[in-house]
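Colleague: Have a look at these structures, which come just after this line.
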Structure 1
Amino acid sequence: MKQIKYISTLVIIMLMTYSCSDNFLEPAPVGTPNGETFYSNDDELELGVINMYDGIQGINSTSSNDNHSIQVEFYVTEMRSDNTQTKSSEGEAAQFENYTIEANNGIVEDYYRSFYNIIFRANIILENLDNATAANRSRFEGEAKFVRAYAYFNLVRLYGDIPLIEGVIAPGDKEVQFTRRPKSDIYNLIESDLNRAIETLENGSKNRASRAAAQTLLAKVYMTTENKRYLEAQQLCEVVMNSGFSLESNFKDIFFNEGNNEIIFSIGYIGDDAQNSQNFSAEWLNAVGRTSGVNYVTPDAKAALDNFGGDRTQFSYRVDQAQPTRFQVVKYIPDGDATLGIDPTSSNPTQAGNDWIVLRYADVLLLHVEAIMGASTETSVPAALASFQLVRNRAGLTTPVTTITKDDLLLERRVELAFENHRLFDLLRFNKAQETLSAFSSSIGASFSATDLLLPIPQREVNLGGGVLNQNPGY
């Protein structure tokens, strides 16, 4: 059971028991520890570390008061791109596809609240490192700094300038809690945290932070910041490429043979376990007893997959049998599909066991191409061609490629990583978001503008800030 008492969204005193999947070492419940006296030894710090991943995992519930974390991430990423939409354009979810998001949107608040909760959990570990033994202190630090960097990287890309909380702060400290800091300050912390994680972590884990996960994330950070650092990103990708990862020969197995050698970092779930399962994949199939499904494939994304997806297409989307003009995401089907050879991950689709993949090797190969290309519009560098060809070969697209343009790469990333919450961030990183989304929104009768590139700061946070926290333009 997860019991979290909020003092505000950013300042949380936890009196909790821990529940974790078997991927997180499955510790037994430990009663109700006091937040001021816990974390006094390695065993307690280990539980705190596991609790960070539990925060990313989110709570499988329909309550708007719970922290759903990555279980609602598709709304704020994929459904704001040209990849997915609602089935019937109903309710609060339709604000994302129509670019009419309001500052009091509950999903926007949920994601913001959830990820600052994750940051708090990481800061708790970092605050108590002196209580760890020398044998474990560095690992605890590395995992906490990776998780904190991961959380801040998502927040800064989605919300822009945000409060920077580097430690456990006192209730009522509004200046720290609600003062928005420049993106450059956020990225400086992210870079520092990831470099420390690289120094202290080893490879081996899929559901916890690793050196390769930190290297991959840092490579992406270097190509996202205003001052691009392409050479350093390329070097990081090449280190990961020499760390023993490989592409799965069958595209389906990436998602339904969990813990495979293509996975660099994923969040684990357990099917039919109320505390450690997920329901977002059921939402995508309209399998939660509602009248309107979400994260349905747009005709635009379907056309891209049909024309350029190769063998990936059948394992990326399928026809909704109840409404044949609509198309569902296949990558995380909870109740299986016999025609595709996919087994169920649970008996109840709303308690799905499908792990969520955050980073995988194909992403690294395509980031490697991007880093080599740098500020150029195309490349014929053999190393870039080799990485690009590996991804395409797996998809059955074996015709040799001799030149890669930026548009080629962006399209390949779209069809390879479709519905994995990368598309919006790719468009932003390639400086193609405004052009692409303006054209897309016009084609569906929506109205996209430059201010829609950022989410609103949740109105509840603005109110709690009492004038300290200002809103993003356009909201």
Structure 2
Amino acid sequence: MKKKLIYFVLCLIATLPVSAQKFYKDAIDITNASLWQQGESLYINIQIDMRNLKVNNDRTLTLTPVLTGSDNNVALPEIVINGRRRQKAYLRAMALDKTTNMEIPYNTNEVLNYTQVIPYEPWMENAYLNLEENLCGCGGHQEVLAQEMITNEVSTETKRLAALLPTPSFIQPKAEIVKARSEQYEAHLDFPVGKSVILPDFMNNQTELRNIRNMLNKIHGDKKLTITNVYIEGFASPEGSLQLNEQLSQNRAEALKKYLSAHEQIPAQLYKISFGGENWDGLVKALETSNLKEKTEILNIIRNTSDIARRKEQIKQLGGGTPYRIMLKELYPALRKVNCRIDYTIANFKVDEGREIIKTQPQYLSLNEMYLVANSYPKGSDDFINVFDIAVRMYPDDAVANLNAAAVALSKKDLSSAKKYLDKSDKQTAEYANNSGVYYLLTGDMAQAISEFTKADRNGNEDARHNLAEIEKVVKMKK
């Protein structure tokens, strides 16, 4: 026998809840209807206010909540409301027939909290809950049937997790007391063979010298920057004697220093001179990208012959000397070069200054300054996000910049970018574990997400603790 909840309704007048849904000729009000899936169960809760309901003395109103899907339905226990005389008859029948499995009637003037738990099945995710109303045809009356929808919102764990907005973690970078930077230019100055004098109009020297001076002027003329050192290193191509070439490389570095000292307002004591001697590394790189047929044999000679004089002789003799003559013409001139590196410091900036500088000269800001600028904007705003995007572009290999960029990508649910940035983050930090948990949660891997959040929580990460609490709300029964 289907279980019935039987009520004898008194005729009472009550104030109706503002948010109530009206049923059965507006005499029944239903509030707080919920369908909540947890694990393998579906929890059904309805508050039914029948205090304005009147049922004729000789009639019975049966209310049946029915969970309905496209091809399935489940009828839940009925709620039977007897009129006054009908209730007396029910009580007499129950008293006379002790063996009948009848519910003890409940005489109420309160709101009914209707709760049921049924096994959850996948089709229920998109089901809706109807209320079937059946007023019996007792006492010569006509039977009245009606059906009204209570709710079509089924709260499943999958839906709740999809709506969850986990909190990613950010790391504040360490402040730089001195913001030291450098710029380097590889000057391919052309020197006549065996010479160290800079001839400005010789071959491509005019362009190369202009580039060096422009770099120096740009830094020297910027009041935000202070030059601390100018390093100049000279190189010679590896033909002739080693001793002569070492002297040539030093003389060429000195020649550039002399030229720049005469044309730039940079104190002489800031120049630091060194010599690289014969430019074998440059020759190897040039050979690797060349079309020279014998380049493999020449590279083997360079790599396997430690005696410099013998190495040069073997290269000269290879192929009857033809490859060597081609190298002298096509490869060796670029090996006679001077490298110029400028070291400088950058002024520190307040947040208000940083907000302006990041628009035009973001390279002048440290990661910590960028972090402070970002947090001067509302969290999650376009300006907030934009600063962290700039930071990772300016510092593409920095672990903290990548961790923070991953946090921004996760907040936008950009999972491909988040994964790329996470891979370049410091995997030993609690913030990395939390952000990995956010990533796994957004990809639907709940077990791995909880594992990462738990690891981060154990290491004191508050965001992970919050994320675990939010997951607990999702998977626990609604109170």
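Where a number appears in this text, it was derived from the coordinates with a stated rule and is not lab data. On a predicted model such as this, the values are computed, not experimentally measured, just so you know. Cβ atoms are built from the backbone, for glycine too; each structure is taken alone.
Colleague: Comparing distance in nm of label points 7 Å out along Cα→Cβ at positions 263 and 295 across structures 1, 2, which is largest?
Modeller: Looking at the calculated values, the largest one is 2.
Colleague: Say we calculate Kirkwood radius over Cα pairs in Å, for residues 111-270 alone for every structure; which of 1, 2 gives the highest result?
Modeller: Largest value of Kirkwood radius over Cα pairs in Å, for residues 111-270 alone: 2.
Colleague: Thinking of 1, 2, which structure, once log10 I(q)/I(0) by the Debye sum over Cα atoms at q = 0.10, 0.11 Å⁻¹ is computed, gives back -0.72, -0.89?
Modeller: 1
Colleague: With relative contact order in percent (Cα under 8 Å, 6 or more apart) as the yardstick, tell me which of 1, 2 scores highest.
Modeller: 1
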